[in-house]
Structure P
Amino acid sequence: MLAVLGAMVPIFALIVVGLLLRRYGPYGDGFWLPAERLNYFFLFPALLFMSLATVEIAEVELLPMALAMAGAVVVMGIATYGVPRLMPIADPSFAALFQGAIRVNTYVAIAVAAALYDSAGLTLVAAGVAVVIPLVNVLSVLVLSRHGTGAVDRSPGVMRQIARNPIILACLAGIVLNLVGLEPPGVVARFLDIIGRAALPLGLLSVGAGLDLGAARSAGRTVGVATLLKLLALPAVTAILCLALGVHGMTAAVAILFNGCPSSASSYILTRQLGGDHRLMAGIITVQTLAAMVTLPLLMMLIWQVF
């Protein structure tokens, strides 16, 4: 218990610091938006690339882990379509609910895995990012195209964005370099390592700065449903699939933790662009991030009991 809290408290403390700096400090959009773009396009890709380019892929169960993570996302996506049968929900709100049930904040996932399992955990999450992030983007676009207000099929443009996504490209480049047996030259590796070390603290501060407490206070039961699906049901399905596919130990733990992390801020941007209920999406992201401060440590303790 103390080991889990010792690993996770600093992570969520950074998120809270980001929230306080945005709310009370001299840092507005003129600081946070460029900082987030710097992290997204430069720092974070360097971190993921190096972790995948230098790992011994044969030593980890990447394929069954990826199948468990992606399979759980698909199952949860299908399950969300049962929610309108149980409670009235408008189409734009359903689009937000759907994203809230399947998308993940990679900054939180990377930070938690690295804190608990060091470089091995970082590598496993990076592999998960390469598989799950394209999947959830495609599914989210399809649902928003159908359920968004005045929605039209903009998937070709979004698919091009996915193909140019720096995080996905960095993961794929690291895997390819690893598989062909090449390593970055020493100077390049050290340069990228220094850059990558800045990614997580800045990313976590940006997560906190992006929280919308006003949207959280006005949250209704849809936010509660999305939070239960994402923080409890999705990791539970992931655990079942890990057991079924023979994924054990640290690999299973990272897969479950990854899918048990809160939704990302990019969900809000996509929801606003494609006509979903972006105010509801902001509430879902905020409530899930705050609730994850409790659910992730509890989830980790349960994982250690089972796996």
Structure Q
Amino acid sequence: MAILFKLSRDGNNYYAAPFGKPRFLVGKRTTYQDNVGLYNLAKVAGTLYQPEDYVAQYGNWAHFIAPTAACESNGSFFCLNTYDRAKFTFGFMQYAAHVPNGDFVQFFRRLLAQPGALEYFPDLQVINNRIFLYRNGQMIQLENNQTTQPLMDYFNPSLSEVEDAEILNAARLIHWATESAAHRDLQVAIAIEQARNNLRLYHRRYNLDRAPDRICLAICDIRHQGRARSEQIIQALNTGGNYDRAFVNLLSLGKEHYPARVNTLRNEITRLTGTGLMGAMVYNPSRGDFEA
């Protein structure tokens, strides 16, 4: 049976309450350029990414993704953004709905296969690995290899105002992430799969054979945010094998426009290095993994 939510607003704050239960914050109203939307950066105990919870399953990859998670969301599994061109971004890695076959699409397809899917999104289902909407007796495909525009519009009808559909869909995902460890675990699984797959691709572009883990992490974070071009990354790595200098170069990319993010990344890598969880491993492309 579908979970029903009562939506409400208090100033710039939007709330939702499951039937018979206390309300929770969905997001705060904000503007960005000419867009209007919601954001939620709240940190709630029990819904924050803790690498230690996943080391048994994923090894040091659980720590590898942690700095980027800190940059993206402070580790919040229900971090929300509905005000930029992606129209809907969600999760501790801010999976964005605007990329065909991208991280949000991959995550949401698999989320709809979980037992709670009918309670939260009774009008959606996955058919032949595509997301469909059931409406007025018809099945409407929401994404394909070329576009996710219908899926974006489903989650957030427009960028000109905060609509009920936008609030409701955000509430569904936030509540699901809060209530379900399986939901949170899936976010982590997608993040680590993406990191491993991306590093294989980045190796072909940047020659990361035996590159230190901190170099690989810096590149992954740059590419995840998109704050520098490949040509700039290649130039930063062009140090004759001096990885200390290459690391400094990589952290300088985008620093002018994103100083807070770069500082957070540096601090998190420094913290991991100080505890021995980073700094002693190099990338082996033949294994697609790190080794001492």
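Quick notes on this structure:
- When FRET efficiency 1/(1 + (r/R0)^6) of positions 83 and 283 (r between Cβ atoms, R0 = 41 Å, to 0.05) is worked out for each of P, Q, structure P gives the greatest result.
- Among P, Q, structure where mean count of other Cβ atoms within 10 Å over residues 171-178 as derived comes to 22.2: Q
- Which entry (P, Q) yields the derived value 26.4 for mean count of other Cβ atoms within 10 Å over residues 99-106: P
- At a computed -12500 (helix-only ellipticity at 222 nm (-39500 (n - 2.57) for each DSSP H run of 4 or more, over all residues; to 500)), which of P, Q: Q
- Ranking P, Q by Cα Rg over 2.2 N^0.38 Å, the structure that comes out highest: Q
- Looking at mean count of other Cβ atoms within 10 Å over residues 211-218 over structures P, Q, structure Q comes out largest.
- Parent structure of the calculated result 35, given that relative contact order in percent (Cα under 8 Å, 6 or more apart) is the read-out and P, Q the choices: P
Rule-based calculations on the coordinates, nothing more; no lab input. Note that the structure is predicted; figures quoted are calculated from it, not measured. Cβ atoms are built from the backbone, for glycine too; each structure is taken alone.
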